[in-house]
1. With mean count of other Cβ atoms within 10 Å over residues 77-84 as the yardstick, tell me which of I, II scores highest.
2. If mean projected area of the Cα convex hull in nm² comes out at 13.2 when worked out from the coordinates, which of I, II was used?
3. So distance in nm of label points 7 Å out along Cα→Cβ at positions 5 and 37, computed for just one structure, reads 4.5; which one of I, II is that?
4. State the single structure among I, II that was used to calculate distance in nm of label points 7 Å out along Cα→Cβ at positions 61 and 85, giving 2.9.
5. Among the shown structures I, II, from which was the value -12000 of helix-only ellipticity at 222 nm (-39500 (n - 2.57) for each DSSP H run of 4 or more, over all residues; to 500) calculated?
6. One of I, II was used to compute Rg/Rh (Cα atoms, Kirkwood Rh), for residues 21-92 alone, and the answer was 1.17. Which one was it?
7. Please state which of the structures I, II yields 3.4 when distance in nm of label points 7 Å out along Cα→Cβ at positions 13 and 141 is computed from it.
8. For mean count of other Cβ atoms within 10 Å over residues 45-52, which structure out of I, II has the highest calculated value?
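Each value in this text was obtained by applying a stated rule to the coordinates, not by laboratory testing. Note that the structure is a prediction, hence the values are computed from the model and not measured. Cβ atoms are built from the backbone, for glycine too; each structure is taken alone.
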Structure I
């Protein structure tokens, strides 16, 4: 005689899954976990003194416009209308050779993206002190794959640029009093 198991009850299985998921969700809620939300700003308008060719500036403008609720002013003549002024002090891309082969061939590069800024209100009160954000990425290099490495370099700079923009936005969202 062969013993067979009864077919599992789908209602019971669903109930057990829900019972297991409930404590996990309560634990996550109790620890303060929540998904990252769009930042909320204490100001309604910001003047960004960005150079026209600034790649960080282009991405920062795109994010601020997409978030909505904050008017981005880039025209220097309308600077006085802004509640907050983002003063860009430096935006610099660097490429440094950090490793070479026996015959002087480049084997490793270090890519750096440096962004310095400060934020003030129209009266000159400093809201965010001078801050330097630095992103660094290492890149191996091989002359045989020069085109592929050039594409990789562009991608690495784009990633660093996005990281910096996100950091700037988080700092702007941290401003509580203008």
Structure II
């Protein structure tokens, strides 16, 4: 068997749910063992965009908010959605200013990940934003945010202790730490 080919044989596909942000497709067919099976895929209509906003003192900004799917409060890097077909950097600039009021002069893409590739096609892109200037935040009506500026190493410790669990935040903070250890920051 060629390992890079899809071992599923799909016979039908239906869309049981769709809204402005996601579409759920249910595929029915034959699973890799040769038995009848279903496979659900969540298609995201936007890219996941994250920003590590770091100042000259190596402090970063975290955004806290209640996450309904988790039924829990979550500390994260500033994040949002960016429409496909729009430069992700432009989406990052917009999201950073909306959530924190920050405007950055320097931008560098540091991470691109598949957010949960067993059930979704969502792609996440994270930027390091530096050369920061404070402006006015303008969160969306769906957001009730708390903002914290903390030393980077405190955020890294939060990841290590499991206090930050958001996948895009964990990947970004770990990447920044690796960049520091390798002398790239």
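1. II
2. Structure of origin is II.
3. Value 4.5 for distance in nm of label points 7 Å out along Cα→Cβ at positions 5 and 37 corresponds to I out of I, II.
4. Comparing all candidates, it corresponds to II.
5. So the calculation was done on I.
6. Only structure II yields this read-out.
7. Details: I: 5.8; II: 3.4.
Answer by label: II.
8. II
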